[in-house]
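Enquirer: The structures come next, written out as structure tokens.
Just so it is clear, none of the values below were taken in a lab; they were calculated from the coordinates. From a predicted model like this one, the values you see are computed outputs, not experimental measurements. Cβ atoms are built from the backbone, for glycine too; each structure is taken alone.
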Structure 1
Amino acid sequence: MVELSVLYKNLKEYLSYAREAYNKENYNTAVTLFFKALVTICDIEIFKRTKILPSSHDNRFRTLEARFPYLYRIVDRDFPYYTDSYRITISKRVVDLVKKDVEKLLKEFGMDEKIK
């Protein structure tokens with residue numbers, strides 16, 4: 001059984017290490033962790049509204065596309081940065097784009113207060 005508290009704990013951990021990596025200019029690590037935070041935000045919203053937790057990226061993308069098009073557009077736009085991090089050096093500019101999306105959604109869904 002999925003517990004929201006576990007998802008929030010994971011979100012807090014991803015953000016903590018993403019910010020640490022960002023501050024150390026480890027941008028590949030930072031973009032990976034900010035993207036994980038982004039999909040965790042989506043998973044929380046999906047679960048809160050459907051009581052279903054996506055089991056894979058593909059499942060998550062299909063659910064977002066069908067039921068949460070606003071979130072889908074953000075994740076779909078940022079996903080290539082995540083996959084690029086496996087094969088190229090990520091720039092600060094790219095990390096800033098994903099980080100901005102994460103921070104925007106944290107505020108929009110009131111999660112920034114829940115993970116302090």
Structure 2
Amino acid sequence: MSTAPMPMSAEVTVLQPQGRLDASFVPGLDRQLQSLLGPGIPHVVVDLAQVTYVSSSALRVLLVGLKRARSLGGDLRLSALRTNVLNVFKITGFVTLFGIYETREEAVHSYTEEAKSGQEK
């Protein structure tokens with residue numbers, strides 16, 4: 001299981017965990033999100049393309065990360081959820097909390113589009 005951050009731009013970083021996001025994996029994901037979400041990197045995409053299972057503790061860590069990102073003026077968005085993982089987000093109602101995108105590229109690009117529309121106002 002890997003969560004090495006991949007800087008996509010000066011303000012967007014992508015995490016790509018792999019395998020099962022269960023109780024044994026969650027502490028590392030939590031530490032990584034907490035270290036990333038600080039001044040200068042309030043925008044994170046968690047690419048779940050390689051994730052096969054999401055536990056309730058993983059949902060909690062993602063929710064805490066989302067709240068921290070938003071408190072810093074940023075966001076935490078999800079991409080490439082497999083059907084079974086997406087179903088967990090639907091059943092729990094988390095689809096209404098997170099921005100969920102088909103691909104990592106769409107999720108990263110959504111920050112750019114948001115910044116452009118904010119400049120036009």
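Enquirer: Where does the value -26000 come from, among 1, 2, when helix-only ellipticity at 222 nm (-39500 (n - 2.57) for each DSSP H run of 4 or more, over all residues; to 500) is the thing being computed? Intermediate results must be reported in sequence, preceding the final value.
Expert: Details: 1: -26000; 2: -14500.
Only one of 1, 2 returns -26000 for helix-only ellipticity at 222 nm (-39500 (n - 2.57) for each DSSP H run of 4 or more, over all residues; to 500), namely 1.
Enquirer: For which of 1, 2 does relative contact order in percent (Cα under 8 Å, 6 or more apart), calculated from the coordinates, equal 33? List each step's numbers first, then the result.
Expert: Numbers: 1: 33; 2: 24.
Only structure 1 yields this read-out.
Enquirer: For which of the structures 1, 2 does the calculation of Cα Rg over 2.2 N^0.38 Å, for residues 56-103 alone return 1.22?
Expert: 1
Enquirer: Comparing FRET efficiency 1/(1 + (r/R0)^6) of positions 24 and 64 (r between Cβ atoms, R0 = 35 Å, to 0.05) across 1, 2, which structure shows the greatest value? If you can, show how the numbers build up before the last one.
Expert: Values: 1: 0.65; 2: 1.00.
Top value of FRET efficiency 1/(1 + (r/R0)^6) of positions 24 and 64 (r between Cβ atoms, R0 = 35 Å, to 0.05), among 1, 2, belongs to structure 2.
Enquirer: While we're here: Which structure, out of 1, 2, was FRET efficiency 1/(1 + (r/R0)^6) of positions 32 and 48 (r between Cβ atoms, R0 = 25 Å, to 0.05) derived from, given a value of 0.50? Write out the running numbers ahead of the final one.
Expert: On the way: 1: 0.50; 2: 0.95.
Source structure for this number: 1.
Enquirer: Among the shown structures 1, 2, from which was the value 20.1 of mean count of other Cβ atoms within 10 Å over residues 72-79 calculated? Mind dumping the intermediate values first?
Expert: Values: 1: 16.6; 2: 20.1.
Here the read-out was taken from 2.
Enquirer: Identify the structure, out of 1, 2, from whose coordinates volume of the Cα convex hull per residue in Å³, for residues 16-79 alone was calculated to give 81. Before the final figure, lay out the partial values.
Expert: Numbers: 1: 81; 2: 63.
Considering all the candidates, the number was obtained from 1.
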